[in-house]
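J.: Quick heads-up: structures coming right below.
Laboratory data are not the source of any read-out in this text; all were calculated from the coordinates shown. This one's a predicted model, so the numbers in the text were calculated from it and none came from an experiment. Cβ atoms are built from the backbone, for glycine too; each structure is taken alone.
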Structure 1
Amino acid sequence: MTGDDSSAAVRVKNLEKRFGKFTAVNRVSFEVARGEIFGFLGPNGAGKSTTIRMLCGILAPTGGEGTVAGLDLRTEAERIKSRIGYMSQRFSLYEDLTVEENIEFFSGIYSIPAGARQARKQWVLEMADLVPHRRSRTAVLSSGWKQRLALGCALLHEPPILFLDEPTSGVDPLSRRRFWDLIYQLSEQGVTVLVTTHYMDEAEHCDRVALLYRGELIANGTPEGLREGGVAGEVLEVVTERPADVLQELEAAPEVRRVSLYGNALHVVVTSAGTALPAIRAYLESRGFPVERIEAIPPSMEDVFISLVQAYDETHPAQQEVHG
């Protein structure tokens, strides 16, 4: 796969990565448009980080082909590294250095011309709202500020494509929201952003989402499209006093396709909400489980993911565990 496609920042076809007998990424194919926010959603071990590392030129693919910024994954990995920004799962900055010293260090790593370094450093400080912390030792920063600094350092060389691997893991909800505000701003400026996450709500912030499970791409589309077509049936939300006990009852109930715990409520997938709603209420109350509330709701991204994963497991019962 060669040549630069002006409409695609990333293109992969049948991408594979095996570690011995384990298949971490299994024949994955997708494209990411320029300026798009593209999310990889899935549980730990789904293959998200392994996919990102191949796209960044850190891991060599076992099979398949692809391009990043028009550069071939197999033959131009080192050139790819100069065209991308990468923020890893693990905090990769130097905690004994100050905020400014970290920025200056990474300016050297990215070979930013001496005449441009001061301007780029000031841009990072202002973009990440770190001006008041510029002389603070990085070790004393909160996880949210460290996250912003790591993002700024990944953007020092103005890459057209940014890879974020679980960037908000372990960060408080307010810092997560602010971080996504920065991602939106970057996308509006034309930066292509690929982000891995296991937070279902973060998938809603992406232009398109790829659902990865056991190393395979089990769905790919806009959040709206996945919610509309990812659940075979309709969803009822059931609120009772003993949701864990009710879950077991509902698994054997007529009309019920799938049921899962969703906070303090249950989400029940049925063929038709109109006929299932009164039937489920009567079924539970006849067994001594009063129903506080039951209503039809639009499926959430978590409903979609659970439905697709359960459907996958039913048709792939003997698949091996994967890494990544």
Structure 2
Amino acid sequence: MSAETALEDQGRMKYWVAATLEPTLLMAVLLVSLGTVVAWQQRSVRVDFYVLAMIGTVLSQLAVNVLNDYFDFKSGVDLKTQKTPFSGGSRFLAESLLPPEGLYRVGTISLGIAAVIGIYFVIARGWLLLPLLLFAGVAVYFYTPVFARLNLGEFMAGFNLGPLAVLGAAFVQTGGYSLTAFLAAVPPGLMIANVLLLNEVPDLEADRAGGRRNLVTTLGRREAVRVYTILEIVAYLWIVAAVGLKLLPPWALLGLLSLPFALGAIQKSRSPFTAAEAMIPALGLNIAAAYATTFLLILGFVLNRAL
């Protein structure tokens, strides 16, 4: 192998890593951890099940990411978006840095491996897990070509990276569904829906041209930001109300410590802007709020069990 060929292979590998290892994979890890620590309140947990559930959830999210890039490239959306560090797609297909068919194969293989893990858990833990896994599989594959065109993209993102992931992680530990797991999962789910919602603001024209229908293309930027603000406030009020009703432990109030990130994102998202770059501070703070809240909820449940 020549030095030039080796450098080309290294360059391609760099693009493959960047296209697959997106920040949303960390949220998948956090959500499985949240479901596991919720289950830990009731019983000891199996570490092997935790690791296996995490692998399956991460692979499912990886599939969503790369299939989204593939379908957005095919529809032409990626060719029109303004790239920022947090929105606009990966651009690897739009700039011919990776082959579309290769990315599609990575997505379908990842989803297939996740499905095998899911089947194992159905056999090991019970058939009641099956409807949740079937919903997840359909949501992963058809997210971009179907749901993102039917004003369901934000809901699917928030439900999958929220109640579905947390309920599934708790189920594989306990063999049943948990109200506590659902209640704990709602704030992260709302915030992940909001991550997608705010990321769609700079992509308004591109999404409309590509046939996407979401809250931003339907309501316009100003109204969509108002919806974003309401959902973000509801996420924090949910924690307060659930603790006040004794449905979540008092330590769950640690989730409120991420509020400065959320308030900063709300303030900056309401400022007028003419270019996608102007939204970067709001997008970054919005993501920080979602990740920090989820981590703090995990910490709250850990402290509740430990203390």
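J.: helix-only ellipticity at 222 nm (-39500 (n - 2.57) for each DSSP H run of 4 or more, over all residues; to 500) computed as -23500: which structure among 1, 2? Show your work: numbers first, answer last.
T.: Values: 1: -11000; 2: -23500.
Attributed to the structure labelled 2.
J.: Which one of 1, 2 has FRET efficiency 1/(1 + (r/R0)^6) of positions 218 and 282 (r between Cβ atoms, R0 = 35 Å, to 0.05), as calculated from the coordinates, equal to 0.50? Mind showing how you got there, number by number?
T.: Numbers: 1: 0.50; 2: 0.95.
Only one of 1, 2 returns 0.50 for FRET efficiency 1/(1 + (r/R0)^6) of positions 218 and 282 (r between Cβ atoms, R0 = 35 Å, to 0.05), namely 1.
J.: While we're on this one: Out of 1, 2, which structure matches 0.05 when FRET efficiency 1/(1 + (r/R0)^6) of positions 162 and 242 (r between Cβ atoms, R0 = 30 Å, to 0.05) is calculated? Working shown, then result.
T.: On the way: 1: 0.05; 2: 1.00.
Structure of origin is 1.
J.: Hey, distance in nm of label points 7 Å out along Cα→Cβ at positions 34 and 266 derived from one of 1, 2 reads 1.9; which structure?
T.: On the way: 1: 5.2; 2: 1.9.
Answer by label: 2.
J.: While we're here: Identify the structure, out of 1, 2, from whose coordinates mean count of other Cβ atoms within 10 Å over residues 114-121 was calculated to give 13.2.
T.: Details: 1: 13.2; 2: 17.5.
Structure 1 accounts for this read-out.
J.: Of the structures labelled 1, 2, one was used to calculate Rg and Dmax of the Cα atoms in Å, giving 19.5, 67. Name it. Mind dumping the intermediate values first?
T.: Values: 1: 22.7, 77; 2: 19.5, 67.
Going label by label, the one that fits is 2.
J.: Quick check for you: by distance in nm of label points 7 Å out along Cα→Cβ at positions 26 and 170, which of 1, 2 is greatest?
T.: Working: 1: 3.1; 2: 2.5.
Looking at the calculated values, the largest one is 1.
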